[in-house]
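K.L.:
In structure tokens below, several structures.
Just so it is clear, none of the values below were taken in a lab; they were calculated from the coordinates. No experiment lies behind these values; they were computed from the predicted model shown. Cβ atoms are built from the backbone, for glycine too; each structure is taken alone.
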Structure 1
Amino acid sequence: MRKLTKEEILEYPTKYHYCTVGDLKKHIEKYNIPDTAPVVVQRIEDVYYEKHGWSSYLKEGEMFHNTINMNENMKEEIVRREQGEKPKYSMDNPSKYIVEDEDFLNDMKDQYSPVWCAVFYKDDENILFLDLHY
């Protein structure tokens, strides 16, 4: 999967006519969507990324940081045990829980795709719908 850079993301609205915050504000105002409306995003198939060249913008989100924190906790646990201190965690071998593989760590990052547009459905006027493609 190709990764989008911040510069590419910032070009999407002008270069490819993708959605902007301004577009969303106009859509919300035009259709009088309430502030309490949930926001939903169109689900798309992985094939768009795997076979059709779509790209993602990667961010170090919660899963990534949880993995990094687990690595640190396990390294501290190893040192604690080596120093003869009482273990804080119950596993036999804390080193088995340390992830250092860069590909795996990249897979832990959140993936974002540009939104193509907001969509209005008369039968669901209290929901803000965002489509990833037309």
Structure 2
Amino acid sequence: MKPGPKGLSPSQQEARGETRPSRQVVAMFADHAARPDPDHIPAPAGMTRAAKKIWAAKVDRFRQRGQKVQGFEDALRQYCELEAALNDAFKKGTVNMAMVNAHRHWAAEFYDTPAAQKVPVYGKQKETNGFANNGRRTSSG
């Protein structure tokens, strides 16, 4: 992963006034998102039993959201296996922060956190800054 915030969609760039041709995002597989997922997406072979349960729950949740699953099975498999391992580590009391942080990153990639689902509002600025008067003298002197 590259450091820093995630890239902006073309509509967000346009809303910000960013229209340089060099910054244009080109969809490599434009028709992929338009194709519906098959009715049944089986868990990949070789997954643990716990990860397969997580797989089924996540695929169901993503379908309810209208989120694409087909084409991202490898990434989803890693996410499910990591979550199963993390759940097991929590039971044993052997959780390490590397696993927690990796899970946070996967959750953000699959929009499974509230922060990942937040849509920024561009074009609107805050009316006033609550900290703008800090350090200034008051008028009554």
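K.L.:
Tell me which structure, out of 1, 2, gives 14.5 once mean count of other Cβ atoms within 10 Å over residues 52-59 is calculated.
P.N.:
This figure was derived from 1.
K.L.:
Right, next: Using FRET efficiency 1/(1 + (r/R0)^6) of positions 36 and 84 (r between Cβ atoms, R0 = 35 Å, to 0.05), single out the structure from 1, 2 with the greatest value.
P.N.:
If we compare FRET efficiency 1/(1 + (r/R0)^6) of positions 36 and 84 (r between Cβ atoms, R0 = 35 Å, to 0.05) over 1, 2, the biggest value is for 2.
K.L.:
Using relative contact order in percent (Cα under 8 Å, 6 or more apart) for the comparison, can you identify which of 1, 2 gives the largest number?
P.N.:
Checked 1, 2; max of relative contact order in percent (Cα under 8 Å, 6 or more apart) sits with 1.
K.L.:
Moving on to the next point. Comparing structures 1, 2 by distance in nm of label points 7 Å out along Cα→Cβ at positions 4 and 44, which one has the largest value?
P.N.:
Largest calculated value belongs to 2.
K.L.:
Identify the structure, out of 1, 2, from whose coordinates helix-only ellipticity at 222 nm (-39500 (n - 2.57) for each DSSP H run of 4 or more, over all residues; to 500) was calculated to give -13500.
P.N.:
The read-out was computed on structure 2.
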